[in-house]
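Engineer: Listed next: structures, encoded as structure tokens.
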Structure 1
Amino acid sequence: MKASIILYTDNKAPESVFSKVVQLLTSSGYGHEIICVSHFPIPGLPEVVKNITVGEKPRCLASIYEQILTGLNVARFPYVYLAEHDVLYPPGYFDGHGIRLNKITYNRNVLRFCKFGFYRHREAGDVLSQLSGPKERLKTAFKRLYEGAKSGDKIKLAEPPGEASRQSMTPSVDIRYGGNFTKHHYPPKFESLAEFWGTRQQMLTFLDFHNDFRIPVYTCVHGGWPWPVEPQVIDPDCDYLCITDGKTEPEPGTVWKPVAVKTPKLTKTFNRRRQSRYWKMRNDTLPGVMEAPVSLYIDAHVWLRRSPFEILAEMAEDDDLALFAHPTRQNIEQEAEEVERRWPKMKTKVRKQLKAFAEKPKCRLAECGLLMRRNTPAVAKFNELWAEYYKKGCERDQMCFPVAAAESGIKIHWIPGTIRHGVYCDTLKDRRIKE
């Protein structure tokens, strides 16, 4: 049974995305009528695609409804599928299931894809890109919506009410390229693999879809400390840097690029361990890192298991820093007790530091083995304060983190879970046990 497919576009989808949409549409929609309603003519469309232009329109619901109505008015078949310029429709999507229902129907097997990976569309929602139905009833529904949008009525739902739902055999994929009409609503977790569509990297390659910036991921190795463990997932849009004093030989074939640095000698007690902490805290002064809009630091014994872009996706736009809360201790007083228990010789310095911090504002205690930071003035101020307190004698960077964070006023995103056995990372010790 044949149907009409109406592909509507405002000519703003990236060419690399739109060309793949058309490629799949002409394959999965083979035998059906395909009408592309666009603002401007689209050169190079396959002969089976009829292109109708409506001229430049504002980017709003009324314009979308007008384009859909334009397509409905010329569609030759009594049943119609809608298709959007940034959604991939798999083989079997237009298999006639909706035609047999003969109702206004929404497909609910929909994934979204962005540079961080795949994620499920909101569970119970109907979306315009997944709509199909009898042509005349769709005309009536969209005329009502168009008239309401033109008159300025507040529209609660952009979609006509559905009469049925279906589940396509393979999920369609809504490509979130950054310029979509609807806003992003990122989930707490991304998937790196999707049925039929393959891995995240395969999809990025298929769409020629690249991040518009790179994330430097760095760690520090000083004083002969073992070379950092290789990440489980190596993201091609990240640079992996090992900040070193040159006393540790890189392992063969490592992804970690050695970067030799000379650390400022801030105090007499600034030993090699404290030298590595300097670069951990002062990423805003580190060449290759300070120029990037965002960077990720990990301790050398931390095993990175996911793409840094997935961690970044958890952060709100105004979050300055992301890290884990400490799993067992809440504040610097509890941290001081643990330090004194494990290293009794540090007792005097720890008590002195507690006294100095007694009247200062503090946030909760953090686990500082992984830090995602934006390159902002607030973060630069935080870095400076953190390093300054550490330089003055604090033996644990975790003890001065809460004070520096509170005084600088940075906004923190607390990543769920812990560094050990976490979704994003694990520790070298735990990894050895698993092997």
Structure 2
Amino acid sequence: MAQIVEVTKTPAFQETLKTFIGFLGVEALSVGDQTMITHSRWESEEACSGGAAALGEVLKGHLGPFINGPPDAPWVGPRAVELAIGNGTVPAAYRLVVLNLNEGIFGTVVDYIKSKVADFQKIDGLISVSNFSAGPTTGIVCAAYTSMAALEAATPIIGPLLGGMGTHFASPPTPFGAAVEFSTFHPTAGVPAGAPAAEASAAGMPASGPFSFPSGLPDCCSASPDLYKTIAEIPGVGRLVEMVFPPGAKDVPHEHPIHSMYFITDVKLKISGPPTPTQLGEEGGVAEVPAGAAPIFPAMAHQVENVGDSEGKAVFIEPYPACKPCGEIEGYLSPFAVSPGCYKILAEDDDWITGMLTMEVGEKDAFHHHKDHLIYVLEGDGVTIYPGGDESAAMVVPLAVGAGIPAPMSAPPFASHTLLNSGTLALKLLFFEAKK
């Protein structure tokens, strides 16, 4: 498996991936020492169908020397549900469960999975749960975990949850526990949670994650993974970072690109610069930032310390270096223009908007468009999305407070829709949206 991972880093392999039409990303998962499972995502069912040939070319042309026999037939189908549980961001392991179902029962199984959000939220290390249909009687459940240890510890809880669907099974489900070996969705996948920053990069080199700064300093998540966590990302666009500082916490010197922030709590911070061209001063300055503040900071290197008496919490968007404009949308309708009672701009610069969506229970907005955006759930427990404004295509989406949600234009529900607060609580969603 280590040899396969090395192949994925070669320019030839990377160039092959770029030729795939409608390709969103791929992960390689190891099941034991001699079995590999690939998990890929595509923009549409049409692209996915063509992707089977593309994947075959990869296996044949790049990985052939390491494969003993032809691969099994792939499971292919549309995603029916994805629940962001919010206990982490970068999967290190997956529990894959193949459900062999009775005829015509898939929708019932989807409803059952959605009804168990509260149970899933109690499982330590569970990041997300998704389910897709691979045929009229086959469903695939993918549960992402922060580590293999967390996956194994959750097994006694998952067993009874699967048992609740027992009457719908034509035969017992088939589970796999798989470790993430490489991923184009999450560049740091496979690095153990909590590993020292040096272990995430070449020996003797600072870990910089998706960034490489002239100063040689790491990015915030690589420098202090105990204080900064990526909770959602759109590959090639940007990441949503959650910053949680207990009283007295002090991070490791690091650097940021231009970043838009939102403070969830009041916090008193001392900010000082390390010895780089962007230093803020040896003594540093103390800032008392109120909850609800939405500052936009320039690119800078610094060190941060919580000098207050309470925990500080904030989220922010960091655009990736290769981030490109989304492009123009024909007939574009801004949510801020068509539903000003629901959508407010908190801050903006030339490239990003910091926005807030608020809705009472039962409230619905007007049809609108979005460019690439990342969402943070402040309040609320569920919404219904009508992709393209089509009420016959309703998607019920459970929400968990503190969850980060990637919302790329390439995923049809996010590009244009109407939204209903179908939950039981008032809705408050923070989002950072690309302007170009």
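Bear in mind that the values in this text are calculations on the coordinates, not laboratory data. Everything numeric in this text was worked out from a predicted model, so none of it was measured. Cβ atoms are built from the backbone, for glycine too; each structure is taken alone.
Engineer: The value 1.00 for Cα Rg over 2.2 N^0.38 Å was derived from one model only; which of 1, 2 is it?
Structural biologist: 2
Engineer: Right, something else. Can you tell which of 1, 2 yields 1.34 when Cα Rg over 2.2 N^0.38 Å, for residues 144-383 alone is derived from it?
Structural biologist: The value was obtained from structure 1.
Engineer: Could I ask something else about it? Looking just at mean count of other Cβ atoms within 10 Å over residues 224-231, which of the labels 1, 2 belongs to the structure with the highest value? Could the numbers behind the result be given before it?
Structural biologist: Values: 1: 17.4; 2: 20.4.
Top value of mean count of other Cβ atoms within 10 Å over residues 224-231, among 1, 2, belongs to structure 2.
Engineer: If you work out FRET efficiency 1/(1 + (r/R0)^6) of positions 216 and 368 (r between Cβ atoms, R0 = 41 Å, to 0.05) for 1, 2, which one comes out largest?
Structural biologist: Values: 1: 1.00; 2: 0.40.
Going through 1, 2 one by one, FRET efficiency 1/(1 + (r/R0)^6) of positions 216 and 368 (r between Cβ atoms, R0 = 41 Å, to 0.05) peaks for structure 1.
Engineer: Match the computed value -4500 of helix-only ellipticity at 222 nm (-39500 (n - 2.57) for each DSSP H run of 4 or more, over all residues; to 500) to one of the structures 1, 2, and report its label. Don't jump to the answer; show the numbers that get you there.
Structural biologist: Working: 1: -9000; 2: -4500.
Among 1, 2, the structure yielding -4500 for helix-only ellipticity at 222 nm (-39500 (n - 2.57) for each DSSP H run of 4 or more, over all residues; to 500) is 2.
Engineer: Looking just at Kirkwood radius over Cα pairs in Å, for residues 8-159 alone, which of the labels 1, 2 belongs to the structure with the highest value?
Structural biologist: That would be structure 2.
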